[in-house]
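Readers should treat all values here as calculations from the given coordinates under stated rules, not as data from a laboratory. None of the values given here were measured: they were computed from a predicted structure. Cβ atoms are built from the backbone, for glycine too; each structure is taken alone.
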Structure 1
Amino acid sequence: MAIARSLMALLALLGLSGGAAAASFVLPPEGTDLVGVPVWVHTRYEDTLLDVARDYSVGYEEVIRANPGVDTWIPGVGTRVLLPTRYVLPPGPRDGIVINLPEYRLYYFPKPKKGERAQVITYPISIGKMDWNTPIGRHRVISKAKNPSWYPTENIRRDHAKRGSILPRVVPPGPDNPLGAYAIRLNLTSYLIHGTNNPDGVGMRVTSGCIRLFPEHIEQLFPLVDAGTTVQIMSEPIKVGWAADTLYVEVHPPLEEESESQLRMRFTSLLREAAQGHGIEIDWPRADAIFAAAMGVPTEVPVRRVTVASQP
């Protein structure tokens, strides 16, 4: 695929990986909050948006939000598509696994070996559907399993039975196992980070609370993560960060249980807090347009520089 080869060359120059491999970036110093670069590609006649997204480690919701008006299944020959491969890092410690639910994305901050620079690796994910919420909070990895069996909970079996699907008490490893080939268990009963036998669902709100990755991504993450690794699950639809003295904001639609009015107040508060002490004023009408679009893409915040008059 020509666009894949050209992007790989670009990513190699920038020192990060792409394609089927997860996006991996050198971690910037404190005070710099963005990693990656946005990438534009042109589709071929056989492409869907999901095909293009998976090629570059982007999930369903991410690519849909970034390309309003583009047909998901038949984008057409030569359609220009934005791959949202630039990220404002999630707030908080750059440590262990961090999952941001409205972003449908997992960040892993491995401990650097001696002499190596710190990195961040990021993957698109699926999260818990309505009434099967993925629990926020600070958790930890307690075990890992290759070729795991699936033990569906009674609630899951009842839910499937209502839809005419009778689940056994144990689903053995194999192509019918929805956990895929690898599972990482958290210290939360029945909650896992795992693969899938239905990769088309990655990047959607479709699970029973677990975190689901593309098969090639869980295969990469599995050997990197040890028991005891912290797992911070958060719900941050708005991320604000700095890069090269420029303020950026990344806005995602809230999950259904979050109020839009509360989200707008948080948007205003975060921008005001970030601007404080930097000699800038937010251009609020233009900033509000970014909030309303909620494209999930880091966007430069429109500001005016403020000149402070010197005292006589």
Structure 2
Amino acid sequence: MTKSIIINKHGGPEVLELVDTKVRSPGPKHIRIKNLAVGLNFIDTYHRTGLYPIKLPSGLGMEGSGVVEEVGSEVKNFRKGDNIAYASPPLGSYSNERVIPERIAVKIPEGITHKIAASIMTKGLTVHYLLYKTYKVRAGETILFHAAAGGVGQIFCQWAKSIGCKVIGTVGSDSKVDIAKKNGCDFVINYNKESFDKKVLEITGNKGLNVVYDGVGKDTFEKSINCLKPMGMMVSFGNSSGSLNPIDVKKYIAPKSLFFTRPGLTNYAAERNDLEEGAALLFEKIKFGKIKIKIFKEYALSDARKAHEDLEARKIIGPALLMPNE
């Protein structure tokens, strides 16, 4: 038997239950792993609340790292004892042990700890597709990223800076300004104190931007549109302030012939070569110091409710982990 967090209904952190579960032997193309660290991500709260509907009852969590305990008969890429990390459905990383498809896992290279790997797979692979796939940024380009002091933001800003971009970041409080600056932002705007769209136009000499990366959602959408040049791209990839209202294409998109996209890791890492490409570049950036990771906080698996409370209260500034064996 192993310990897992499950939900039987959607709701607040109180619906998270720590239960005993039985881990089956892996199928032909699956591996059984012992989780040593589990990534905590805002998307986990979307699954818990039902904002992103899932079939119940369900485990929770998409990201983790650990050691391979057993491999299926047709597994080609892994063997018992390998150190691996993953960041993809099926849900269920909030557990001591579990079985996952071989196709979602990657080997952790030497020099990368399980804690670091578990803390950056979802966030780092998200940043990879945002910068290289959804909109391919260029050196010297000015870009806007919302929630620059958050877990994804800290990785994004460092990575974008390593490419040569000029990064404008927004934050929700003055206490987060220094965090954003330390992680590569050239300009930081507290969107609760000033209109970030006016500030962006001031910074760009009223030219606007080719791209805005928005993981905040409802509270920042309209002003983000104002920041874009004609034929610019609005990249909406999160809802930390709430889900977007239905978009009036005639009002928001048509006047400047804008592009709007809602990308997700599930599609961008669906093919094995895309997953391996993103993970390899991410690990390389970390090993060579282009992206520096500092774990903000660790929680025991039994404290998952508290972790979700802190996550939704914006108390977690940077990568955080659930530790399954503590």
Structure 3
Amino acid sequence: MAKAVRFHKQGGPEVLQYEDVPVGEPGQGQIRIRHTAIGVNFVDTYQRSGLYPMQLPAVAGNEAAGVVDAVGPGVKDLKKGDRVAYTGLPGSYCELRVVPADRMVKIPKGISDEQAASMMLKGMTVHYLINSTYKVKKGETVLWHAAAGGVGLIAGQWLKKLGATAIGTVGSEEKAKLAKAHGYKHVINYSTENWVEKVKEITKGKKLPVVYDAVGKSTWDGSLDSLAPRGLLVSFGNASGAVPPQNLGILAAKGSLYVTRPTLATYIAARADLVKRSTDLFNVVKSGKVKIETTARYKLADAAQAHRDLEGRKTTGSVVLIP
């Protein structure tokens, strides 16, 4: 048996229960991993709340790092004691679990377990968004909502490395300072400024080729209004709630706009893509151009409080649970 954070019904943070769960031996192509650090992400709250329906009961979480505890038959690339990390496998809020070996990546020297647990989902999300969903070019100006969040802080640094001008939106002056320190040339406090008008001012009326929006419902209309003709809205999250049904005609009216709703799972479904994106991520972090900073740590047993703080906008950067 091992400790895990499960929910037997979907709802608020109070549905998260710290309890014992059975853990078996790894089978064909599997390993057993003992977690050392577990990432906390908004997608975890969507799964818990019911926005993303889950088969119940379910162990929460989607990202973690740890040490290989046992190796099943047919696994050749990993051995007991290897440091590994993963994302995209629901059920990470636990001490110990059995997982497919081919979804693991080895953590290289120079990367800590906490960094790895904080970067797999967030860092590879930034990688695919700025390299594949829309390939950001040197000299372009782009907008990123929730710039002081875990994904946003990674994005600001990486966009600066690419030579792009990053505009970020935040909800407080404290978060504005944090975003500025992480690569954003322009930071807009949406609680005190009209961010759509500010974007027009910054771009001298030209507006933007792409907007990255993980906020959802509350920023949808403004994001569309910030795009230049034939611009792309990348909607990749719902922090303020799901975007309601839309009339596609609005895209024509606002300038032949494009909208996409991507997920990391699609972009790392193939093993080769997982390895490529994680390798690029580890390399850029080791280079020092992108820093992964754990800003809050909670005990695994305190996962419900971590969710309350995340949803209450009390956190910035990367949050981890420690088993």
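Data table
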read-out: Value 5.1, calculated as distance in nm of label points 7 Å out along Cα→Cβ at positions 45 and 245, assigned to which of 1, 2, 3; value: 1
read-out: Label whose coordinates, when semi-axes √(5λ) of the Cα gyration tensor in Å, for residues 221-276 alone is calculated, return 26, 14, 9 (choices 1, 2, 3); value: 2
